[in-house]
Structures are given as structure tokens and as C-alpha cells.
Structure I
Amino acid sequence: MFLYYVDLAWRSIRKTPILSLLMVLAISVGIGITITTLNVYSMMAYNPAGERSEQLNAIQLWSQGPDTWDDFHRLITYQDAMNLRKGNVAKAQVAMFRSGMAVQTDNPEVLPRLQGIRVTDGDFFKMFEVPFIYGNRWDKAVDLDPAYQAVIGEKLNQKLFGGENSVGKTIYLNRKPYQVVGVIGDWNPQPKYYDPTSGAFAKSEQIYIPFSLSATEEFSVWGNSSGWKHEPMNNYQDRLNSEKVWLEFWTYLPSAEDRAAYKNYLANYVEQQKELGRFTDNKSPVDSMLMSDVDGWLERSHVVPEDNKILVGLSALFLSVCLVNILGLMLTKFLKRAPEVGVRRAIGASRAQIFSQYMVEVGVIGLFGGLVGLLWAWGALYALSARFGVAEGLTHLSMSMWLITPSIAVGTALLAGLYPAWVVCRTKPSVYLKSQ
């Protein structure tokens, strides 16, 4: 019976092509706008850490004095990072920041290129589950005793070494030689949760070098750097000794017991620093530190702005307007066929059968509208990427959207078609039999 209703629906659509096309367009425009904003929102709200979301914790410290910032800064000072690294309480931990240098090889045909660089500890790769295709991270001893080693990305490896195994080869960063110890695969979590301060949807770096080199090599900071008081900066050592915040600090704490123990450790650390004359605000040690898992960190970093949430609501309202227009068009179309319904009722068709037939027709129109709506959404996302430079990670139409869009479109059409189908199935046969 269902296939019979589908056949009747197709015949009806062909009999009224203009009216049917208007309904398909009304659904498609509403669905296209809704899916575009919903896709961007879902990409922004996505948590790439998966099962490790609760185990990875970003550390924030209230190291400033009174009457300064209104909230915790997302970064910490160099001296705090170094002290926490020495604590060695977490199962794994990393201090890191973003820098940049010119990179080249011994091959004169490969021109130097300016490249963003992640200056980090070796635990970074294990904590954030970075896949390796060649080699591995540098030895743990390098985090204490610096060595000029680097891990590079697959794309950069392709450009510098033609994609071959480059472990053991040399790259030059600002003309200083670094030995390649590993090559990572295509790894680009979106949002870039481990460092949203340098762009929540920026691409991951293609070069990683030891944090232990930062003091001696005086790497520039390609990221946020803030201070709460005036401090003269005559050299790089002044930066390291200052109260400026410019480093991210992450810990890997797999169990609830580990997280509780680290909270106690942080509270004791803050108390110790207060005794040394730092952390001069009146906050208690417990209130002067904050541990955020990945979900909390993304929220505190405002990865999903309020404007985006409002846009999702507005698009839903626009879809509602489209639904009202579709209802009017369907009512017009169905009432024109009231004589036909009257005759069918007279020869034995029940109201339930008439209602089912028209709801199937509505569903078919909704399905067509959903498919066209997907094209609208894809085109809108492409335009956002190509014309307005929106991050590529936000303008990729996810597979889940490809799957749920037809369902939303059909559901919207069925909702709009309930009243027209109910009206037409209540047609009295006697009225139209007399006219016949």
C-alpha cells in the first residue's frame, strides 16, 4: 500500500509542477539555512578529545595581584610552568607555547619557508594521542637536558623530503640544525582544544621542538602574552622572570584519585608561592587555582560564541516561517482535489486511507526539499570558506548532517501537512457527488 501511495504522490506532483516546486523550494531554503548554522554550531561544539576529555586538565592560576583581571587567565607564567614541571605529580604533563621560524633543509632546491612551531614537552604526543608514521617523540631526558631535535608533520615532510622516512635527517630552524626524530600523520583536531588562544580553528603546527630549549634559544612567542603590572623587559630573561602569562599547561590525570591529589598539590603550591610574596590577591589557595577538563576548557575559552547560539535559534524561527508558508501551499493544493477525494470516499475509501495518502505525498515533497536543502547548505558553507575566509574546519558539511537533513526536512513537511491532510480527509462525499 505504501508504494501505491508513493506512486499517487508522484502523479500528483507531476499534475501540479509549479505548486509542488514552490513547496520544495520553501522547504529547501528553510532547511538549507538551518543546516548551515547547525553544522557550524556542531563543529564548534565538538569535543575532539573523546574518551580522554575528563582525563586531560588545563591548569589556570590566579597569580596576579588584587584589582586586576575579572577571571582566570587561560595562560600561566614561565616560573609557574617550570615549578609545576619539576613537581612531577601528574602521570604526564606539558608546558607549551606557539612560536615560528624559517625552516629549510640541505637541499638548495627547497626554498626556506616561515613555519608555525609548537614548543612543547615530549609528553604532548602521548597525552593528545598524536599518531606517528615514522620514528617517535624525543627521549624523555631531552625535556630536562635540551637537545636540538624535532618532530615534523606529514605535510611538511612531503614538501621537504618528498614524503620519505626523514628520521635522522636535518632541518634548519632560523639556520640552526635540528635532527628529525619523528614524523606524525595527518593530525588536526578541530577545535584546536590544546591551544584555543592561538586560534580555536587554526591548523595544527607542522613542527614540534623541545620546550627545554626555550630559555637558551629565546624563541619568539606567536601567541597571547599578557601582564597585570608594568615590568621592564630588557632581555629574554626578564620575560622568564616576569609575571607575564604566556604558556599553556596541561596535565594527564586518568583517575578521580589522580585529579584530587593534583588539586591538593596545586593548593599547596599556591600557599607556598604566597609565602614567597607572589599571588598577592586575597583569594584562598583553593580559589587561586583551576583545573578544567576539555569540555570545561572549551567552554571557558568561549569556542562557541553566544552569537552562534543566537543564529541557530534564528534559523529555527526562519524554518518555522517556511513551515507556515508550506502549510498554506499544501492547503491550496489539497483543497483543489477535494472533489476527487469525495468520489474516493463514496466508493469506499476511509478517512485514514485518504489521510495516509496525503501524508505520504507530503513526505515525498519534504524529501525532495531536504535534498535540495543539502545543496543550499553545501553551497553556503563553500561560500563562507572561499569568499569570507571562515576556517575550513567549520565549513565542512559533516556526515551526520548529510544523514539527518532528509529526516528533518521530511519531519518538517509532515508537521506542515497535518492540518491540510486532516481538512481534506474530512470532505463529505455527498457534496461532490451532487456536483458531479
Structure II
Amino acid sequence: MEKLYQYIWKYRLLPKELATTDGRAVKVISTGLHNSDSGPDFSGARLIIGGDDMAGNVEVHVKASDWFAHNHHTDPAYSNVILHFVAISDKYIPDGCGGLIPQVAYQIPESFQRLYGRLADNIRCVKCEAELWRLPPLTLTSWIDSLAVERIQQKAGRILDEVKQSNGDWQRACFITFARSLGFSLNSLPMEMLARSIPLQVLAKHSDNLFQLEALIFGQAGMLDVSKFILDQYYQNLCREYYFLSRKYGLRPLRQDIWKYNRTRPMNFPTRRLALLALALKGGFGMMARILDYDGTQDSVDSLFDFKMEGYWASHFDFGKPILTTGLSALSSSNLQLLLINFVAPMLYAYGASHCDPDLAERGLDIWRDTEAENNTYIRQWRNAGISCVSAVDSQALLQLRKEYCDNGHCLKCRFGHALLREMSDASDRLLREPRENMLREPQEEGCINQEN
């Protein structure tokens, strides 16, 4: 409830005529800067209280007595509080100069509380689903656009962190990001761990030998164990090759049990993804340069992802398990779509942001604009709620909204939630804009405060 009162103060969802508990008129010139750290909730506020122009801090509580429960009376940081904004005025607070801190007691209208309760307590995935029809189209589109930028910046930020950890090596950061993206949602972390476990320089030394690349990749993935009873000559050959290479380079494999096969079609098994990663390393991993040359044409897509499975993996989906139908693509159209969205676009945006090239960063967003929206459970839920989702800009924005706001109950930080609450504040007979009688408890005398101290 305290966060709701902070929200109401921050966005001035208040009656026009506000007054302190002792009857002095309060005019809000500035609510101040919201403070998320220790100290008063709002700093640098400017108020006119009873005709006096005042500047200082504002503290928000549900009950005025929380001031003492939180030990603010012993903290010098609260010595410049000029207003105590509360729901229940059950105590007066001394100001340290022989007077009392001005106090406003405000009762939120029940209709407003009910709407907030519906948003905060709703167990549905889209908490505001029943209310979205109220929002004007401009609110929807502007928030979607902002969320898309927020999401690509978040993805790009992760890449820039990787570049920093790699001492400015964009090629290594690109390789790790590609491996993670190639694992898609189910095996993204194991693929990332694998990419980190092998120096790119080691892989480059064997870029002219696909068999050795596969031995390194599958061996580091923990999938080569000579003691396993697998009657497959290719598997046994890989085991022997990895044994030699791992000793040569001092490599330690990952655990095999980190790889997930559940809910995965055979053509998307981790073994196929690992074979594809090895194939991408054949001839040298030069994907970063090709990404920078990406222009949205089919030729540029092919230059990045036109992989043709070779040798053993052209006819197998796992060790000792042949494919009944040959000639299948290494990557499906939906795989390509996800790689463009989650790998190419953020890489372009990150590189553009890092090199002060806004046009290059914008090309990353253009990929999202030109790519069809994903079709997954999250997106279907938003579509069922009446939200249009056409391009990857829409789908990525809605994924950001769901994961960063809805799932964390951050309705007060969401523009949809804010717009709905503001609309409620302006409706229902101007419940939040008309002066009304304060519904308060009788404050205790100052002597009671002294006893508590």
C-alpha cells in the first residue's frame, strides 16, 4: 500500500484542494525526485503550505506512526522533511524545532483501490486483460515502441558486457552470442557455457578440419565418453580425437546432463545444434563481418545462415540414430526468424551503439520491423487480450512487458497500468480531483509521542 501512495504522490493523482490535518491549504509546485535508496521518499519537493513557500523532502507512509516504527526520528536524513503524506493520521510528528511536521492524510477512493487490486492481485498472465479496451490507441503504440527499444538495448547491453569481458574482442563476443542464440530457449545456457569453455583461437587452428571441430565441440559438451556402449564408428573416432585434443589444449568438458531434450523434436536435438555450431566454425568464424554487411536481402541472410549439414550429420539426428528423411534444412524458417531477432539485430544495435553509429543501431531495429512476429505462448496470450502483434518490434516489446513488468507485478511502472489508474482518477465523479472530507483516525496528543520516544 505504501508503494501505491508513493505512486499517487509522484504522479500527482491528488485532489485539487489538498489540506493538512490542521486545515492549512497545500499547493504542490513540485513533488520532488523519487528516491529509491535510503532516506526520505522524495527529495527536492517544493510546496506552498498555508501560504508559506517551502522546499525540502516528503516522506510517505500508510500510518503516520510508521515514522517511529521505521526509526526516522533517530535519523538525521529526515530532518528536512516538509510534509508527511499518509493514509492514516494516527500520530503527529515533531520537526525537531519545537513544532510539528505538516501532515496530509489522504484516503484513496474505493473505486481506485479496487482497480489497483484487480491489477496487482490478478493471477492471469496479462493482469490488465479485462481493462485494456479502455486504453487509447496512442497509449498502446507509444508504449510498444518504447518497450521495443528497451528490449533491444537490454540485449545489446549484454553483448557489450561480453565485449568488455573479452577485452574488446567482438569476434569472441559474437561467437558466444551466436552459440547462445543457437540453443534457443531450451539450451541457450549450455550452449553459452560451451562457447566459453573453448578459446576461439583453438577452434581457429582446426577450422580447416570439420571432423576435429566436431570432436572439440562434442567433447567439450560432455557428449563423448569412450566407456559408453555406442556401436557407432564415427562416435568412437570422435572420442579418440577429443581425447588427444583435450590433452593437447588442457580442456575440461562440461557435464552431459546439462543438455535438455524434453519437448524437442529430433531435428532440434542439442546434437544437431552442436553439429551446426561446428559447421559455422569451418573455414574460420567470420560471422561478425557478415553481420555488419547485412542489408536485409535474401543473399545476406544466406551468407549468415545458409548451412548445409555435411558428412555424418547429414543423415543423423543423434549418435547411432539415422534420419529417415534426408535433405532437410539445417535451420527451419522459424529458426532463421529467431536468429535474426535474437542474434543479428542485437549485434548490429550493440556495435552501432558502441561505435557512435546511430544508423547502424537503427538497422538492428529495422530487422525487427521487417521480421514477422514470433508465434509463442506469450504472444498468443497478448493477442487473445486484444493487442495486435504483427512484426518482431511488437512481439519483442510484448515479451519485454511480460517478463519485466507483468511477471514482477510492476503495474505502477507500466504505462498501461499508469494510464488505467489515471483514467480512474479522472472518472467516477472526479473522485480524485474533488475536495472531500478526510476520513481519519483521531490523532494522539503530542504527549503520547514523547512517551514513545
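Any read-out appearing in this document is the output of simple, stated calculations on the displayed coordinates, not a laboratory observation. Values in this document were obtained by computation on a predicted structure and should not be read as measured data. Cβ atoms are built from the backbone, for glycine too; each structure is taken alone.
Here are the numbers for the structure shown:
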item	result
Source structure (of I, II) for distance in nm of label points 7 Å out along Cα→Cβ at positions 264 and 360, computed value 6.9	I
Label whose coordinates, when helix-only ellipticity at 222 nm (-39500 (n - 2.57) for each DSSP H run of 4 or more, over all residues; to 500) is calculated, return -16000 (choices I, II)	I
If FRET efficiency 1/(1 + (r/R0)^6) of positions 56 and 184 (r between Cβ atoms, R0 = 30 Å, to 0.05) is computed and equals 0.05, the structure in I, II	II
Top of I, II by FRET efficiency 1/(1 + (r/R0)^6) of positions 40 and 104 (r between Cβ atoms, R0 = 41 Å, to 0.05), largest first	II
Comparison of I, II - label where relative contact order in percent (Cα under 8 Å, 6 or more apart) is highest	I
Source structure (of I, II) for distance in nm of label points 7 Å out along Cα→Cβ at positions 160 and 208, computed value 4.0	II
